[in-house]
Structure 1
Amino acid sequence: MDVQRIRYERTGGFTGMRFHADFKPDELPEDQSRPLLDLLDQMDFDGLSENSPTGPSMPDQFTYTITVVTSQGERTMVLGDTSAPDEMRELMRMLDRIARKRQ
């Protein structure tokens with residue numbers, strides 16, 4: 001997958017804070033970009049259903065919006081803490097760490 005840009009946003013939680021990052025993978029150090037790109041390839045982010053699984057809404061849960069822009073277009077997934085499949089949770093953890101370092 002030819003990833004050109006990633007936009008990540010986490011909102012909600014107890015305080016309702018917004019946390020975000022917008023970056024090109026080549027702006028990251030190799031030890032951050034390679035695992036991220038490998039995970040996106042492994043999980044076939046482009047092939048995931050645009051209708052993310054939705055579980056029951058939980059008070060104070062986080063909502064994650066992840067947009068991956070490639071040469072073929074862009075794909076956006078919106079997930080909650082409780083509705084994210086395991087591979088998406090790993091992606092959310094990676095993006096959260098990257099976003100924290102970029103703040």
Structure 2
Amino acid sequence: MKNKLIPAILIGAGIGALVSLIDKSTRESVISSGKEVGYYAKHPDEAKNKFQNTSGQPSKFEQLKDEVLFWKDTVEQIRRENPELEQSIMDAKDTFMNKREQKKLK
């Protein structure tokens with residue numbers, strides 16, 4: 001017996017799409033979107049320019065990079081100012097690692 005789930009899902013999706021096209025505004029929206037996709041398929045450079053950041057605000061990648069650098073600097077400052085805290089954290093890490101190794105050996 002073959003798996004009938006995937007074909008049934010695809011048939012249901014197709015029927016659902018056809019039923020949704022009964023609504024005129026949905027049909028117009030689909031046609032408009034299709035034309036826009038076709039245009040950008042023929043003009044990929046314009047699609048690239050559309051999605052590039054032109055607002056003058058930093059990109060999400062830049063924001064994330066800045067956040068990571070901030071926390072890296074903060075951790076380094078804490079390490080410099082509190083060497084005993086760093087040693088305590090390293091000791092706790094070693095304890096957890098040893099307990100984990102002991103559990104694996106059992």
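The numbers here are math on the coordinates, done by the rules we state, and not lab data. Please read these numbers as outputs of a predicted model, since none were measured by experiment. Cβ atoms are built from the backbone, for glycine too; each structure is taken alone.
Using the calculated result 10.6 for mean count of other Cβ atoms within 10 Å over residues 61-68, pick out the matching structure from 1, 2. It traces back to 2.
Looking at structures 1, 2, which one was distance in nm of label points 7 Å out along Cα→Cβ at positions 45 and 69 calculated from, given that it came out as 3.2?
Clearly, the read-out refers to 2.
Kindly point out which one of 1, 2 the value -28000 was derived from, the read-out being helix-only ellipticity at 222 nm (-39500 (n - 2.57) for each DSSP H run of 4 or more, over all residues; to 500). So the calculation was done on 2. Calculating FRET efficiency 1/(1 + (r/R0)^6) of positions 13 and 85 (r between Cβ atoms, R0 = 35 Å, to 0.05) for structures 1, 2 picks out 1 as the one with the greatest value. Upon calculation of Rg/Rh (Cα atoms, Kirkwood Rh) from the atomic coordinates, which of the structures 1, 2 produces 0.95? Among 1, 2, the structure yielding 0.95 for Rg/Rh (Cα atoms, Kirkwood Rh) is 1. Source structure of the calculated read-out (distance in nm of label points 7 Å out along Cα→Cβ at positions 5 and 77, 5.2) within 1, 2: 2.
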